[in-house]
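Input: structures, listed below.
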Structure P
């Protein structure tokens, strides 16, 4: 047998890893209610027609060649316009790199900044690829506390304590996946100031920047003055283009500190040639076209958020902080460590008994995610009701 590398044998991705067992149960005839993956297009959301039309036209007009590795100029220009108009961030086209989804951007960025034993500070709990790619490239992801009782806001004192001589960057995920937290402006300001004080890079994942249920989102690059920021964003969520795999990163670099980093990431884009040309054409159309679907998405999701939080908080043995962005809930489960050995055992038993598929919280961080689970609020309320009925019955039987 040919041996695989240790770095690939140790890869974990909880959000999709849980699918294998669910598929086996489904093959045995069990009905599965999928609440694990944040893909709106799997539910009653659909890509706007004008974006679909732009893709078809791009193909029909012959735009089927390799694009420039860093991205089509028209898309990079449109991204700059969007960031200026929506988030108050001033960047130029040469500061933007187009990626095949935000996950590729995370991979490329970590490849460029992480050497053996380097540390990256990530919010706990966090989006798993930030942990996985840091580990993949020989570094260590160090999670800083976010406080559930304060709506999962970052604990700045804990973050400060965890900065070491090996720290290379601080990751902000705002709005947060998996908790749905919308970070207060003063919290973002304090993180940016802390990074400046210690000469650290800030990586700000803002893919849910327009899926918020109250005013208050602020981009890290809008706040930053001389602090370098790499902004991460994409089209999967706001423009319902999950399977199209289109994202971007930008370099907010007032003092030219990121020139080498940007060039090295650009080198990575060249060895993978380019993101899809027709999809980039459609991405530019998405940014330039009508935006009314965004309000429709958030209004629909807010109703589902309200229902989910109310329902979960009425289930004996559960509590759920109210998310203010994205489309997830991250409830706490009483009894993990007693009735269930781990949150993974809880999720597995729930799936076996009820067919409800969620993701165990420790898959998002062993320390700050443990004892919780993540579920999407994307299904219609009628479907959420069925899932939560099963969940409530399950909890009642386990009392």
Structure Q
């Protein structure tokens, strides 16, 4: 192949301009383009003056997109210039390279396009690169992409936590409810950890109306302190979880009574009791009815739990207030201790429960994000670089498909 054709491939196929081809070699499965820079690039990187002198010379080798099955490299002779005008001394800036990465911009973009479809490790193996190099490229890209996040249009957000590793190590995540995007993530779940972000929201998120959360005293105190004009909406999932915990506590105590009497009643029925009655099949409903015929206290607590699910179906806030008052009174007068404690907790948080009828929001999208996060953690067997992990969380809403296995 003639030099002119190879030169054309370099320019049009690889997008490498401002260079002059010196030679092209094929060596042991590798294609190497050896080039030098055009004189037009001999200028000061600071003041752009061409009144420069060469102080040092070296050869840089940059990885390019493969040429068929061949690994392809660009060997380019570069110079360190000293500007006679502004006295700056610096290496020439290569428009087709990306900083200090030993690869061209087109190859970096190729890596980023592959990461959208696969894992860092998978891309590294496919391209025969060190996985840390691939990770650092992706990390730098995400850091630039999410350097500034716009909080101005936030209206409804949710806050939740998830475990990042064993030993009660948690991460708090804030999510935009309307878009499902993670807007902030931080290790820990204490007040002092989340306060800086809430202060930022107070300044920049002027349209923010409400925040959905669980019944955590930490989150409640922090939001009331820094976002006094923002309503708190307690999430349905966590309220039902509170009732399920009370029901499970009662189930264990009742079962122990029967064991003390030499009977084993209710063994293996835990999930039957905790699941929504409407979600059970006929066999499950029959088993549950038999259990309730034996244990009246458990039957009553279960009925109260199922009844409370109707709270979110009330048509107006006034109806919800009336429903809540009657339900709490019934729960307290039932003399079932776990249920009564749960009712008192619900009564203390009634403002946040009733705020649902003003805003109609929940942590549903945050729970969906949590499922994606679990997949993200499992795929990488944990992350040692937490900054990279946080950036991946910010980008999680764009990760719609990938090749696995």
Structure R
């Protein structure tokens, strides 16, 4: 069978199964890898060997990082330290929407999961605002803010495979020196979008903490306290301090640095936790990490089988006949994101497909990463698990979620695309 047709059939079935049965992405992606391998003419043995290799590559790249991030997140949650972090931000930022967006933006990177960051912030933001409409705006901003940093800043599971594949010789700090200002500018644009769309919600002040009878109350510490909750921030501070130590003192490689600094952050969180919280947090964090990492491993399996089939050379050759080469990574990533809904899966597969290709050789590595990140944002709709999580937590209907979640993320994706084009043609040429 033609490889492009096999690819389209595989993505269509992955999408159908995901929407109809809502089973673990790991099984749908592994099933997709087997289907694509057989349709493309590979033997079953070669396909399974490719799956095992792809799973191993992803696990070795993300296992330590995601486990450490999940443990940090669970320990902070168990000790109510996320509320303390939000309280500290609230001392300097009085606007609730900005607090929501910035909190999501800041937490998703060290926690290495934008969905986990949103889930942790959800009950806190729910008690910052009594009005349902205004509360939902906070939730939308937290979700969008977490995705922006997750898609652009090293080290997240979205950026790591792209960076290691296309810019492995570049200093990660140099990449973040470019990507962080871009992400902050995009986040500011999102605030502007909500300000123009919902001026009363964005300009509102913080109302008193809400307590719901019969439910456990979540108190956000009083912002009048001028002290900083250093224990809550300690894992993140340790990660930041570990970066120059790893680079300048220990002379570690990029891969070693990211694993080293995440281990430092997790160990710091474990040391500062009480014995009871430490045991439970480590156990639950490992459980959450397992769910995340195996979904990513499924993506690695599908991506490796696709590459082994020779699809990359055929598909990229056909695409470049019809569209300028600069748009190929963007459109390819957008197609993948639309089909299966995971930005990390999109990044892993795209990195596998474009590695060593003519497209990767023709575009500056930083621009190439931005193009894929932009493509992973443009269609966050029904195949995106985050879409349904936001819909459930806000209680809004689907058109409202599209307007307040899908649309601003799509606009962010096109903004990143524009910046990437400017960098490619005006800066790196």
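Quick notes
- Comparison of P, Q, R - label where distance in nm of label points 7 Å out along Cα→Cβ at positions 98 and 282 is highest: Q
- Looking across P, Q, R, the calculation of distance in nm of label points 7 Å out along Cα→Cβ at positions 50 and 314 that yields 7.9 traces back to Q.
Bear in mind that the values in this text are calculations on the coordinates, not laboratory data. Source: prediction; values computed, not measured. Cβ atoms are built from the backbone, for glycine too; each structure is taken alone.
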